[in-house]
1. Quick check on the output: 12.9 is mean count of other Cβ atoms within 10 Å over residues 28-35, derived from one of P, Q. Which one produced it?
2. Tell me which of P, Q gives 2.3 when you compute distance in nm of label points 7 Å out along Cα→Cβ at positions 276 and 300.
3. Here FRET efficiency 1/(1 + (r/R0)^6) of positions 284 and 356 (r between Cβ atoms, R0 = 25 Å, to 0.05) was calculated and came to 0.95; which of the structures P, Q was it taken from?
4. Where does the value 19 come from, among P, Q, when relative contact order in percent (Cα under 8 Å, 6 or more apart) is the thing being computed?
5. Supply the structure label, taken from P, Q, corresponding to distance in nm of label points 7 Å out along Cα→Cβ at positions 172 and 244 with the calculated value 2.7.
6. Assign the value 5.2, calculated as distance in nm of label points 7 Å out along Cα→Cβ at positions 52 and 212, to the correct structure from P, Q.
7. For the read-out distance in nm of label points 7 Å out along Cα→Cβ at positions 164 and 348, a value of 4.4 was computed from one structure; give its label from P, Q.
Structure P
Amino acid sequence: MKILQLGKFYPVRGGVEKVMYDLMLGLSARSVDCDMLCALSKGGSQVLDINGHARLIGCHAWLKAYATMLSPAMISALHCRCEEYDIIHVHHPDPMACLALLLSRYKGKVVLHWHADIEKQKVLLKFYMPLQRWLLKRADVIVGTTPVYTAESPFLTRMQSKVKFLPIGIEPVPACPEQTGELLRRYPGKKIIFSLGRLVEYKGYRYLIEAARYLEDDYVVLIGGSGPLERELRVEIEAWGVGEKVKLLGRISDEELPAYYRACTLFCLSSIQKTEAFGIVQIEAMSCGKPVVATRIPHSGVAWVNEHGVSGLNVVPKDATELADAIRTIAGDELAYRKFSAGAEKRYREMFTKDKMINDVLDIYKKLWMKQELSQGNQ
């Protein structure tokens with residue numbers, strides 16, 4: 001059985017690329033041949049040997065527009081190689097990957113990974129809709145990351161008979177006692193509320209900044225990430241007079257990041273729009289036994305990932321007072337904190353490990369592959 005992960009770009013920056021890359025690594029570690037074909041963020045086309053069972057086939061891209069890499073090289077690369085694979089696992093949303101699959105005339109099995117609906121790019125969606133409809137019809141199996149999102153996506157309403165549930169899984173955030181201790185010494189006696197993401201509108205950081213007004217002086221809110229709203233958010237911090245309580249950290253390196261998860265008291269995901277479909281940062285925090293405060297975004301899977309009353313609390317989006325109340329409810333009571341901390345770690349172990357994700361996707365592949373083998377044997 002030979003698999004191809006198709007879509008997005010490399011190096012890994014966002015959640016979709018991370019899932020693709022982790023699937024490639026996890027499957028190849030089990031001696032399953034699994035390649036990844038994607039656009040490169042920069043440079044010419046190249047093939048990287050990852051290990052004896054995996055290659056990363058990177059394609060030159062002209063430019064990035066509407067959150068999509070324009071890479072005609074993906075079309076030719078897939079056309080030349082598609083017959084090598086028993087199953088192509090295409091990751092949506094990625095119009096370039098969808099177009100490459102259409103033009104490849106691939107005849108084998110297709111798994112469509114529906115990470116999210118296209119929400120913001122309304123102009124792109126208008127032109128992409130015919131291609132998206134073809135992809136939904138072409139897919140043998142459609143997998144979603146949460147049962148809520150796939151059940152409530154308007155694009156999947158008529159496709160429920162072939163929808164399956166595949167939660168994202170990750171390796172636990174590694175322990176780093178020295179760096180964690182250093183970070184705790186930087187904020188002595190403080191309850192650290194950590195958040196991580198691009199500084200963009202749908203992350204709802206303005207409400208987390210406002211929430212700091214209602215927190216006592218022994219709290220500090222650390223927001224990691226960069227983005228176009230940085231200047232505007234700094235103005236908000238000054239306007240609310242919370243400069244001592246809220247720190248914008250900028251981009252945190254991969255080497256530094258584990259210490260923030262390990263040092264924080266709890267993690268807060270203040271997102272306000274369905275663009276936040278899952279929130280991998282939540283399960284990264286849970287893997288450290290950190291409770292989560294998140295939001296009940298309509299039609300999103302965020303509040304399903306963070307089970308209310310178990311791994312943390314979910315509140316109404318765009319409500320700074322509710323965010324602050326939830327933070328205090330967890331962090332301000334030792335018994336409550338222990339309960340949520342244990343619940344967060346347990347939910348991670350039961351639902352969101354990388355091993356579970358690999359087991360689940362292998363089960364999907366094997367069933368498809370067996371159907372294909374039986375079909376070919378009957379011909």
Structure Q
Amino acid sequence: MKIILAPDKFKGSLTGLQFCAAVEEGIREVLPNTEIIKMPLADGGDGTIDVLEYHLKGKRVKVKVNDPLFRQIEATYLYMESIKTAFIEMAEASGMYLLKKEEQNCFNTTTLGTGELILDAINKGAKTIILGIGGSATNDCGMGMAVALGYKFEDKNGKELKPIGENLSQIKMINKHKVMDILKSIDFKVACDVTNPLYGENGAAFVYGPQKGATADEIKALDKGLKNMSKLFKRQFLMDVQKTNGAGAAGGMGAGTLVFLNAELKSGIDLVKDLVDFDSKIKGANWMITGEGKLDSQTLSGKTISGVLSSSKRQNIPVAALCGTISLSKEESEKFGISYTDAVMESTNSLEDAMENGYRYIKHMASKFAREIV
């Protein structure tokens with residue numbers, strides 16, 4: 001029997017690899033000779049670097065960059081020399097987690113550090129750069145990132161503007177004279193699982209600005225600035241980004257990568273599956289076991305488990321989901337293509353116990369599952 005283990009992380013409790021170890025232990029207690037293949041996955045958000053490092057044996061590169069408030073920090077990205085590919089998490093340089101609560105305000109923050117990570121990867125020889133854009137503290141439409149790569153943003157007097165959200169509405173010209181030529185020869189892919197437009201009531205500022213510390217007045221100003229950027233993109237680059245799903249992701253970084261990097265916006269889980277050759281490695285499997293902290297209707301919208309299910313359906317592999325908690329009914333799970341479910345919270349009433357002892361519970365659930373399929 002061949003079983004594939006393809007989980008996401010259990011945030012705050014287990015990594016994907018720890019889940020795989022627990023499930024393997026549990027299955028081998030019942031089925032010692034089973035072929036078990038560990039394929040932990042991620043959807044382009046936090047934890048993706050760990051997953052790709054495991055599968056592709058990449059090397060972590062440390063770089064001194066600017067944080068969202070222009071302070072020097074050390075950030076890392078993953079570089080796979082064998083395939084000349086870098087994976088960069090935007091949050092490493094431009095993330096909310098880098099700021100104290102009182103410092104969080106996307107009116108004043110920049111993506112400059114993310115651009116500096118991209119620049120370092122280019123200098124290392126990267127031919128493909130994959131950018132995960134979750135967890136950002138910014139709403140500068142990728143302006144800071146672009147500055148690191150040679151773009152300049154000028155006001156009506158030709159004066160260069162600081163690359164922060166506050167200045168978006170003052171930009172009258174995007175100066176491209178010193179942009180690196182090599183950008184045109186690099187394949188940029190962006191892991192993007194939101195569909196928000198750049199501006200408007202469903203745009204970057206109104207939807208995500210409040211979570212990033214902006215006041216109501218600042219949000220209106222940011223939205224006006226994003227609209228201004230959209231006009232400039234149309235006039236100078238002949239690109240109508242407002243019509244692209246995901247342009248508003250990460251404070252307009254979606255749109256910025258489309259224009260400044262000629263990037264392709266793709267589902268994060270699809271990007272990761274392609275990189276690790278997931279669909280080839282699962283061929284001939286009898287079961288696939290996946291899992292994450294919470295299985296609900298949101299899970300099935302572009303998250304890791306949705307990617308597992310799309311692959312399993314194509315190859316007619318039944319899927320078992322071992323999760324922390326499940327809010328879907330048995331019928332709903334089956335409708336989505338999950339044949340077997342079990343949850344840690346069915347064995348304990350304490351969230352603290354579930355988080356602390358997740359490994360033990362998952363191992364027990366895996367043994368139980370193995371007994372049922374013998």
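Each value in this text was obtained by applying a stated rule to the coordinates, not by laboratory testing. From a predicted model like this one, the values you see are computed outputs, not experimental measurements. Cβ atoms are built from the backbone, for glycine too; each structure is taken alone.
1. Details: P: 18.0; Q: 12.9.
Computed on structure Q.
2. Details: P: 0.4; Q: 2.3.
Only structure Q yields this read-out.
3. Working: P: 0.95; Q: 0.10.
Derived from P, not from the others.
4. Working: P: 13; Q: 19.
Derived from Q, not from the others.
5. Working: P: 3.7; Q: 2.7.
Value 2.7 for distance in nm of label points 7 Å out along Cα→Cβ at positions 172 and 244 corresponds to Q out of P, Q.
6. Numbers: P: 5.2; Q: 2.1.
The read-out comes from structure P.
7. On the way: P: 2.7; Q: 4.4.
The read-out comes from structure Q.
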